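Values in this text are rule-based calculations from the coordinates and carry no lab data. These figures come from a predicted structure and were not determined experimentally. Cβ atoms are built from the backbone, for glycine too; each structure is taken alone.
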Structure I
Amino acid sequence: MSSHLGHHAIVIGGSIAGLLAARILADKFDQVTVVDRDRLPLTADPRRGVPQSVQPHVLFTKGYRILEELFPGIGEALHDAGAISFDWTRDFRYFQRGDWSEILEAPSGLESYTCTRPLLESTIRQRVDRLPNVQFLEQQRVVGLRGDRSRSCITGIELDHRGDLASKDLTAQLVVDASGRSTQAARWLQALGFTSPPATVINPDVGYATRRYRIPASADPSYKILLISHQPPSRTRLGYLAAVENGEWIATLGGYGQDYPPTDEPGFLEFAQSLPSPEFYNAICDAEPRSEMRVHRATANRLYHYEQIELPDGFVAIGDAVCALCPVYGQGMTVSAISSIVLRDWLVDRQKRRQQPSLNGASFQKRLARSNALPWSLATGFDSQFPTTKGAVSPKGIGKLFQGYANRLAERAHNDPDLHLQFIEMAHLMKPPTILLSPRVMLKALF
C-alpha cells in the first residue's frame with residue numbers, strides 16, 4: 001500500500017494547529033505547502049497575525065505528549081531554548097472557592113513545559129521546517145477556495161494577487177483550514193455554492209491584560225505556575241502567573257462580563273489587590289516590569305458545526321478554525337494537538353480503502369466533533385454559570401445534576417490528593433470524564 005494519498009496538500013495558517021497538520025500531511029502527500037499571511041520567523045518573536053501570542057499559553061500534558069510523539073526529543077529542545085519543565089500536581093498552585101488546591105509531593109507524571117507562545121511555536125516550526133517535503137509560503141493572504149466545475153470538490157486556494165509578493169493560485173488534493181479564529185472558510189464555501197456550517201457562540205466577555213516581569217530573587221519557589229481563579233456567578237476576576245524563559249514571569253489579570261483589568265500600572269496593581277488571595281499581587285508589586293501591557297478580548301467560545309453539513313471532497317478544517325475556546329481554561333493548544341491526531345487517524349483509514357481513497361472530509365469532521373465535545377462542554381459549561389455570558393446554555397435534567405456533582409467534586413479535590421489527581425487527569429484530557437463517576441470517586445465526592 002502506498003504511503004501517499006496525493007501529490008499536494010495545502011495548510012492555511014502557520015500557527016500551532018497548522019504546523020501539526022503539516023507534520024501529519026508530510027507522511028501522506030508528496031508535497032505540503034503551509035500558507036500564512038505573516039512572515040514566519042524561526043526565532044521566538046511575536047507575530048502580527050497572532051495577536052494573542054503575547055498572552056499566556058500553557059500546554060496540557062496530553063498536548064505535550066502528542067508533541068513528543070510527533071517530534072521526538074522536542075522537550076529537550078524546549079528546555080535548551082529556555083522553557084521550564086513542571087509537574088502539574090507539584091508546581092501548579094490553584095486558588096478557587098476560598099482555598100488552595102492540594103500540592104502532591106510525589107511525581108505524578110503529568111508533566112509539561114511553561115514558556116511563551118512564540119518560543120513554543122518557533123520550536124515546533126523549526127522541526128517542521130526540517131521536513132524535506134514541506135514548504136512555507138509566507139506573507140500570502142488566502143482569499144478563497146477553488147472548486148471544480150461539478151461543484152463536488154475543492155481543488156485548491158486563491159491568493160491575493162495584489163502587491164509584489166503575489167503568487168499563483170495553488171492546486172491540491174486536500175486543503176486544510178487551520179487559520180484559527182480569523183477563519184473565512186464558511187464564507188468561502190458558501191461563495192462556491194456549498195453549504196456554510198452553522199455556528200454556536202457562547203461569549204463570556206472575558207478581557208485580559210498581560211505584562212512580563214523579572215522574577216525577583218526573593219520569589220516563592222513553591223510554584224512555577226499560579227492561578228487565582230474566577231468563580232461563578234459573582235467572582236469575575238482572575239490572576240495567572242507563570243515562570244517563562246529568560247528569568248521572567250508572564251502575569252495576566254482577567255475579568256468576566258466586561259470587568260476588564262486596567263492597562264495603567266496603578267490600575268493593574270489595584271485590580272491585582274482585589275483578587276481573593278494576595279499571592280498574585282505580592283509577587284508582582286515590587287517586581288521589575290519587562291514589557292508593556294497588552295490586552296486581549298477576542299475570547300468567545302465559537303464552534304462551527306462542520307459535522308452537520310455535506311462537505312465537498314478535498315477540504316477539512318481543524319483547530320480554532322472549528323472549535324475556538326475561551327482561553328481562560330488553557331485548552332486551545334492541546335485541543336489543536338489532539339485534532340492533528342484525529343487527522344492522522346482519518347488519513348490512515350483513507351489509505352486502507354482498496355479503491356482510490358476518497359478525501360471527503362465529512363467523516364473527519366464527525367470524528368473531530370466527537371473529540372471536541374468534552375473540551376467544549378468543560379469551557380462553555382463553566383462560562384454559562386455567569387449571568388452576563390451571552391448565549392449561555394442552562395443545563396437541564398441529568399446535565400444539571402452532573403454539573404452540581406462536578407462542582408462538589410472540584411471543591412472536595414482541593415483537599416484530597418487522590419481526587420485532585422483524578423480531576424486533573426480528566427481536565428487535561430488524559431482520561432474520559434467517566435473516571436469521575438467511578439464508585440470510589442463518587443463516595444469521596446459526596447460523603
Structure II
Amino acid sequence: MLIETHSAGGLDRVPDRLPRVVGADLKVPLVTGRRVPYANLDYAASTPCLTEVHRAVDRLLPWYSSVHRGAGFPSQTSTRTYERARDAVRRFVGAAPDATVLFTRNTTDALNLVGRALPEGTTVFRFATDHHAALLPWRGSRVCGLGVPAGPADAVRLLAKALGDAPQGPKLVVISGASNVTGELWPVAELAEVAAGHGARTVLDAAQLAAHRPMDVAGWGVDWVALSGHKMYAPFGSGALVGAADWLADAAPYLAGGGATARVTEVADQASVTWAGLPHRHEAGSPNLVGAHAMAVACDTLTTAGWDAITGHEQALAARLREGLARIPGIRILRLWDDERPGLGVVSFSIARIGDDTADQRLVASALSAEHGIGIRDGAFCAHPAVRALLAEAGGHDPDRALRASIGLGTTAEHIDRLLVALQDLVRHGPRWTYGPPADGWAPVPDPRTLPEFLH
C-alpha cells in the first residue's frame with residue numbers, strides 16, 4: 001500500500017509559539033552526494049539545545065568563575081546563578097518550597113545517589129519495564145520485582161499486593177513517569193498513593209516525562225524526582241534529584257571531596273571529617289555551573305511556552321506517525337497496554353522484512369540515515385527486559401532489537417512523512433546502497449560522507 005503524504009494542517013513547520021532548537025536548519029550528507037535537512041527523530045535519547053538556553057549560556061560564560069566561597073565578583077555572580085538554578089528546577093517539577101535540590105550528572109546519577117542513601121534493610125519495589133537507570137541502582141538492596149503489568153490498574157494492584165506482603169522495614173517504590181520504549185504514561189499519583197498508604201517512599205524517574213508534560217510531584221505525593229538536562233533541551237551535562245531531605249541528610253556523602261566537607265583535621269595521620277549538610281553534602285567537587293544554569297533556563301523556557309502548545313504539537317505528529325506506520329505491511333508497533341492509554345511522542349516498532357530479506361533492525365536505521373537523512377534509534381533502548389517482553393508479544397523477528405522514532409519541539413510533519421515514505425521503500429525494495437556489517441553495526445560501503453570540519 002502506498003503511503004500518501006497529505007496536507008500537514010500547519011504541522012509542516014514548527015509553530016511560532018514554540019521554542020526553537022539549535023540545529024533546526026542542519027543539513028546532513030547522504031551517500032548519494034546530496035545534503036538534506038536532518039530529520040531528527042531521536043528525541044527520546046537526547047534533545048537538541050534550545051536557542052534560548054544557548055543564548056543564556058553565552059551570556060553567562062564571561063562571568064564564569066568558581067562557585068561558593070570565592071570573594072571575586074564573578075565568583076559571587078556564579079554562585080548566585082548556581083543557587084538560583086535550584087529554585088527554577090524546584091518550581092519546574094512542582095516540588096514543595098522546602099524540597100532539597102541536588103545537581104547531578106543526569107537521571108542515572110540521581111537514582112544511584114538515592115540508591116546510596118537507602119537506610120539499611122530497605123526493600124525496593126520496581127517494575128521490569130523500567131529503564132536500566134531505574135532497574136539497576138538497587139542491586140545491593142533487597143529488591144521486589146513487580147514484572148510487566150497488564151495495564152495501569154494492574155500496576156497499582158501488583159504494587160499494593162507486594163507492599164502488603166513485604167517484610168517490616170524501610171520501603172522504596174520506583175516509578176517511571178513515561179516509558180522510554182513506548183511513550184505510555186504511568187499512573188504516577190495512583191502508585192504514589194498506594195505506596196504512602198503502606199508507609200513506603202517513592203522516587204520518580206522523570207527522564208522521559210520532564211520535557212513533554214507538566215509535573216506536580218508535591219500534588220502526586222512523590223518523595224523524590226530525578227531528571228536529566230540532556231533530555232529537556234539543555235545538553236550541558238547536568239541533572240537533578242529533587243525531594244525530601246531526611247534519607248539524603250542521613251546518608252554518607254555520595255562523593256568524598258571538597259565542597260562536601262564542613263571541617264577536616266588530621267588525627268594520627270588519618271583525616272577526620274565533619275561532613276557538610278544538604279545540599280553540599282552530595283555535591284563534592286567543582287559543580288557544573290553551566291549545566292545547572294542551562295537546565296534552569298530550559299525549565300523556565302518550557303514553562304513559559306505553555307504545555308498545551310507543546311503537547312498539542314507533539315501529539316498531532318505522534319498520531320500522524322502511528323497512523324502511517326500502521327499502514328505499512330510488516331511493521332508492528334510495540335505497546336505495553338491498549339491504544340487508548342495517553343502517551344508521549346515515542347513510538348517503537350519492528351520490521352519483519354526489507355525487500356526480499358529478513359529485516360535487520362540495525363540495517364534499517366543505518367539506511368534511513370545514509371540514504372534519507374533520518375535519525376532514529378535501534379536496539380533495546382537501555383530497557384532490555386521491557387523490549388524483549390514486547391517483541392516476544394508482538395512476534396518480532398529479532399528478539400532483542402527494535403526501532404524507535406521519537407518526537408520533540410523541532411519535529412515537523414515533513415520529518416514524519418519522510419520517515420514513512422523511506423520505510424515503505426525499504427520494505428518494498430530494501431536498501432538502495434551497499435552495506436557492510438562491522439562489529440558495531442551496519443555501515444555504507446563505500447561511505448562518501450565526510451565528517452564536519454571541527455573533527456578534521
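Structure notes:
- Mean count of other Cβ atoms within 10 Å over residues 189-196 derived as 15.2 - corresponding label from I, II: I
- Looking at Rg/Rh (Cα atoms, Kirkwood Rh) for structures I, II, the greatest value goes to II.
- Structure from which 33, 29, 19 was derived, Cα extents along the principal axes in Å, for residues 109-196 alone, options I, II: II
- Of the structures I, II, the one that 19 was derived from, the read-out being relative contact order in percent (Cα under 8 Å, 6 or more apart): I
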